[in-house]
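What follows are several structures.
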Structure I
Amino acid sequence: MSTFKIATVQSAPVFMDREATIDKTCELIAEAAQDDDVRLVVFPEAFIPTYPDWVWRIPPGQHQMLADLYGELLEQSVTIPSLATERLCQAAKKAGVYVAVGLNERNTEASNATLYNTLLYIDAEGNLLGKHRKLVPTAPERMVWAQGDGSTLEVYETSFGKLSGLICWENYMPLARYALYAWGVQLYLAPTWDRGEPWLSTLRHIAKEGRVYVVGCSIALRKEDIPDRFEFKAKYYAEAGEWINKGDSVIVGPDGELIAGPLHKEQGILYAELDTRQMHAPKWNLDVAGHYARPDVFRLTVSKDGHPMLGVAQGPKHEPQDKTEVLEG
C-alpha cells in the first residue's frame, strides 16, 4: 500500500451530552468510512461531550456557576475503558478504520472526580490502542483539567505508518514535538480548539520541521449549538457572533503545504490521499531526529513514569522500574 486516505471530522458535539455525542461520533465514523480507501478518522479536541469554552468567558469569581458546570461535565465525561469506549470501538471495527477522538476523561485510578483532556486511539479491529492525556492545560483550562504525565506519550505502529499526536497548545512545546519525531512519528495529529492563521502556520511549521503529515482538527461550534438552559450562554455569550469556533481544520503534507482545507465556518469531513513514500523521502535533506541532529551537543530525557495518587505497600518494598528514555538530538 503506497497510498491511502484519511478523514478529519469538523463538527459540533451534542453539547454536554455524552451518549448523544457518542451516537453522533459513531454515525460520523460510518459516514467517513464510506470511502473504502479511508484508513483513519480523526475527531477534535474534547469532542465528547464538549470543549469547555466557558472557562475563557466566565470570571473565576463565579464559583457556583463554574462548580455546577464542572459537575455536569464530570457526569457527562468518559471513563476508559467503559461502555462508552466500547461503543466507539465497535463503530471503528464495523467501519474497518482507525479512530482518534478527543474526549473529557474521568479519572478512575483515584478520586473519580478529576478530568483529563484525552486523545483516545482505537485500531481498525476495535481495540483500544492507547490514550494521551494533555500534558499542560492552557491558562483557565486548568480550572477543568489536570495535567497528564509522560506515561501516555506514545507513538503507535499501524498498517499505514507511525501514528501519534499532541493536543492543541501542546504543539507549542518543542521538546514534546521532538520526542515524537525521535520515536519516528509519520502521521501527526493535532486536535485543537484553536483556529485562524497563526494556528495554521504552526501546523505547517510542524509538518515541514518533522517531515510528517499533520492533521489539524477542530470543533465548529455555533452559538445555537449551546442549549438555552445554560445560564452562561445569555450572560457571557450575548456579544458572540454566530460562530463561537469557526473550525479551520486542515491536512498538511510533509513539505508544509496544505493538501486539504481549511474548512472554515462550516461542518463537514475533510479527506486527503496520503502517500507512504512521502513519509521517508522528504527526510533526505532534513531529519531533525536523525542526520540533522547533534546528539553530541543536545540531549532530551523523557520520563515515562506514571505518577499514581496513591501507593499501597504490600510485603517487601520493590524499587519501581526506571522507564526514563534519553533521546539524543
Structure II
Amino acid sequence: MALLPPDPLFILKSDMGHIHNLEFMFNGNNATHLLAATEEGYIYFWNLQTNRVTYKQRLGIAIQAIHYMSPYIITQEKSGDVKLWHLETNFTCTLLKEYHCEGGYCRSIIINSCLILPEVNSKVGSIDLQTFRTVTTYESTKEKLGNTMALEKADIGGTICVLAGYESGDIILFHFLSGSQLSNIQLREYITSIAFDSVTGRGVCGNSSNQLQVFTIDKGHSIKLKCEISLKNAGCNVVRLRPDRKILACGGWDGNLRLFSWKSLRLLVGLNQHNNSVTDVIFSGQIVPEWNSNIMSVAGGDGSISLWNLYNQ
C-alpha cells in the first residue's frame, strides 16, 4: 500500500501560468537555478538559494522545451520555431540562430552534439547544435503513424539509438548515426512520453489511457511489451526515470504525481500537490546546496513548481 503523501520542500509561485518544461542550471557540480518555460513564452530563472525569480524574459510563444548548455539556451516553441540563445551574465538572452521543425507537443532532446526533434510527415530530424543544420533524418517504413509525440535516447549494447513514439501508439527504434529503422512495436494509442533505462534495456511509455506500458529492447533490437501498470485515472503527460534508476515518476492529467520503484514497479507514493495536470518532472541529478540533496522538481498546469526530496537515503 502506498504511503501517505509527504510535504514538498518548497512551492515556487509567481505569474507563470501554464508551465510546459523545466531545466536545471548548474555551476560546476551544484544546481543554482531552475528554468521554467511557459505557455506565454516566458523563461523564468528561479534562484534555488532564495526561491525567488532572478529574471524572466519572453523568448517566444508556447515554449514546449528548453535546454541549457552553458552559456547557451535552446527553446522549442509549439509553432515549430527552435532558437539558440546566448545567456549573458545578467541573465538576458541574445538570439543567435533559428530553425523550424514540425509544430506540436513533442519535446526535443539532445544526444551528443545534436538536437533531435519532430519533423513533418512523421519524420524525426537531427540538427547540429553548432550549425543548426540537419545532419540526419529518421523516417519509418510504416505508414499512418500520425504526429511524433515523444523522443528518448537509448543505448543498446553500445549503439546509440533514438526512440520515437507516435499518435498511432507505435514506438520506433532508429539508429542515431545512420537514421535507419531498427525495429518497432505497436502499443496503446497517443503516446505522450517515453523513458528508457539503457542499463537494463527496459523502458516505459505514458499515453492517454490509464495504463503505463513497460517494454524491453534486447541486443538484437527486438522490442517486446513486458507488462502494464494500471493508474487510477486516464492520461499521463510525462514519465521520468531518476538518474540512479531507482524511481519512476509519472505525471498525470489528474494532477497527481505517482512514484514507483523502478525495480519492482510497485507504487511508492502519490503526490497531489498540484490542482491541474502535471506537465513536467525533472531530477537534479546533482546536489542542490540549499537542500544539501538531490531534488525532484515538478511543474503543473496550475502555474506552480513543487520541489521534493524523496527516497534519497
Inset, instruction - Using semi-axes √(5λ) of the Cα gyration tensor in Å, for residues 177-240 alone as the calculated read-out, with 22, 12, 11 as its value, let me know the right label among I, II. - result: II
Legend entry - If Rg/Rh (Cα atoms, Kirkwood Rh) is computed and equals 0.94, the structure in I, II: II
Inset, instruction - Can you spot which of I, II the value -6500 was calculated from, given it is helix-only ellipticity at 222 nm (-39500 (n - 2.57) for each DSSP H run of 4 or more, over all residues; to 500)? - result: I
Inset, instruction - Work out relative contact order in percent (Cα under 8 Å, 6 or more apart) for each of structures I, II, then name the structure with the largest result. - result: I
Inset, instruction - Work out which structure the value 1.07 belongs to, where Cα Rg over 2.2 N^0.38 Å, for residues 169-280 alone was derived from one of I, II. - result: II
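Taken together, the values in this text are just the output of simple stated rules run on the coordinates, not laboratory data. Keep in mind the model is a prediction, meaning the values are calculated, not measured.
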